[in-house]
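Please go over the structures that come below.
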Structure I
Amino acid sequence: MKKNSLLGDKGRKKRKIRVELFFLLPSLIGVAIFYFIPFCDVLLRSFRPEFGKGFAGFENYKMVLENKAFGIAVKNTLKFVMIYIPVLLVFSLTLAVFLDFLRGKQKLYKKIFLLPMAIPVASLVLIWKVFFDQYGLVNRVLAGFGVIGPDYFHTSFAFLVLGITYLWRNFGYDMLLWKTGIDAIDAELYQAAALDGAGFFRQFRYITLPQLKDMGFVIVVISVINSFKVFREAYLIGGDYPNQSIYMLQHLFNNWFVRLELGKLTAAAVMLACVVFLFIAGVERILVPKEKI
């Protein structure tokens, strides 16, 4: 009887696995066709000459690392990620905690904070140009006090304008994710901590933050991905060759693609994919605790 029950359990598990694979198959096929196979092709092309067949070894990677524009783009991209992603995470988390106290008007504020994501990028950049153009409102106000304002889009101020744009567009979405994580925390934990005399900050440190690690990993990954999408704003602000302070990797990739420098483009894409993968793996190791078997 025991053997039959064990065989029956194994058969049910196999059927369950087959059913799960059946439902996952369309997604797996889509990922393979549109992501995995193209990436494998890019990986192979990174070891080939730009035109023709053969094996170029690491020549394309060498050209990328020796390219001055690549160094500038990497520096600006890392600077953008290291500065504005922590600011975005802290600001959105603070806003989510504050929103947790507004029980009656949470829905209204959520809609207001998500509004920037509904505004088209072109319209958003047009709004910024009204304020930060060389002859925009900000410089006109400064001119009233006898101060000549700079051309914000074509100086190092462009980096600040781009960062503000990124924060303004993404803080509402990240805030909503943080709020979802906060709502999932058991209220009894806070009640027990309050009975033990723990104040707001101690509850936040020892209950809220540890419980938000899994959600924090998701938000960090999404924020990094969205930081690469800031190319749209940077392109509309400065075109193919903007001020050096906002010349990102996406600008470099776009210019190489236009000039059909596919060898350097594919090699740089593979390098970027490896760096992003290692970064995500490192963040996961720090934030997501391993399950004990």
Structure II
Amino acid sequence: MSHMEDVRLVGPEDFPVSGMNEIHMVEDGDITFVDLDKYYKKALESKATVILIDKEVECPEGKCLIITSDPLGNFNRLTRHFRPFQASTASISPTAKIGEGTIIQPNCFIGNHVTIGRNCIIHANVTINDYTIIGDNTIIQSGAVIGGDACYFQRTKDGHFRKFESSGRVILGNDVEIGALTAIDRGVSGDTIVGDGTKMDNFVQVGHDTHIGKHCLIGAHSAIAGVSTLEDYVTLWASVLINKDLVIGKGAVILATSAVDKSLEGGKAYFGCPAVEARSKWKEMAAIRALPSLVEHFQKMQEKE
């Protein structure tokens, strides 16, 4: 357990803070934290105005530093203070707002401060956790979990994991469809967003703070890691894997069973592991299929010599 008593302020004591965000999602006026060498520069040059940091550094102009031995621990304490866990007292929270014409099937859980628009269908056994926002005409199939905690941990020196407390939301637009047994994690401190008209098949995983644009199509068993962006009209066929912190450009198509390890331009089709332009991959596969006959021909040439 961290203690606020170990902190030391460098900068104005009345420095304003308008929000909280982890380093990948930080915005103007935010407080953030950093305790890893690879992120010190990013944090100090970010839009954050207040930075929890465990290193003695020069305070950048226009910012305030809070030097502490445990930045993550104290950031989590702030999260728990401003967005504490609220135990539920009913299957559908009395604080939930549900629009006219929306149908909630049996055995659903609707958490605290959830907002659901008009003419939605929430099928049986769906879980919608606190602060989730859902637009109009959206369908969520059975067994989906919307707003579970982010899978976001820090490994300690003794090999254990410390949890980043999640305080963000999931926001689903209008005319969205979420397949059965799909899981969409809420943001750690920002929002996980799914744009209008996007459709997902069954068993899809969407990581924390991911932004999915409008009218995207996501096939079954696909998984999108945290803090990635799919721009509008992206198509992922079945079992596509997207690594974290990537951008998939508008209108890109990623063919089934591909794995993406770098950002991709829009308007093109991709395939493979790692994914490359599909035409290039097919040429490569054709060349590989030709290798046995080429090797056999080469061996015969050597025998004749």
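Taking distance in nm of label points 7 Å out along Cα→Cβ at positions 97 and 225 as the criterion, the highest value among I, II goes to II.
Calculating FRET efficiency 1/(1 + (r/R0)^6) of positions 201 and 249 (r between Cβ atoms, R0 = 41 Å, to 0.05) for structures I, II picks out II as the one with the greatest value.
Once mean count of other Cβ atoms within 10 Å over residues 65-72 is evaluated on every structure in I, II, the highest one turns out to be II. Looking at structures I, II, which one was mean count of other Cβ atoms within 10 Å over residues 217-224 calculated from, given that it came out as 21.1? Considering all the candidates, the number was obtained from II.
Comparing percent of Cα pairs over 24 Å apart across structures I, II, the highest value is found for I. Kindly point out which one of I, II the value -24000 was derived from, the read-out being helix-only ellipticity at 222 nm (-39500 (n - 2.57) for each DSSP H run of 4 or more, over all residues; to 500). Label of the source structure: I. Look at relative contact order in percent (Cα under 8 Å, 6 or more apart) for each of I, II: the largest one is in I.
We did not get these values from a lab; they are worked out from the coordinates using the rules stated. Keep in mind that what you see is a predicted model, and the values were worked out from it rather than measured. Cβ atoms are built from the backbone, for glycine too; each structure is taken alone.
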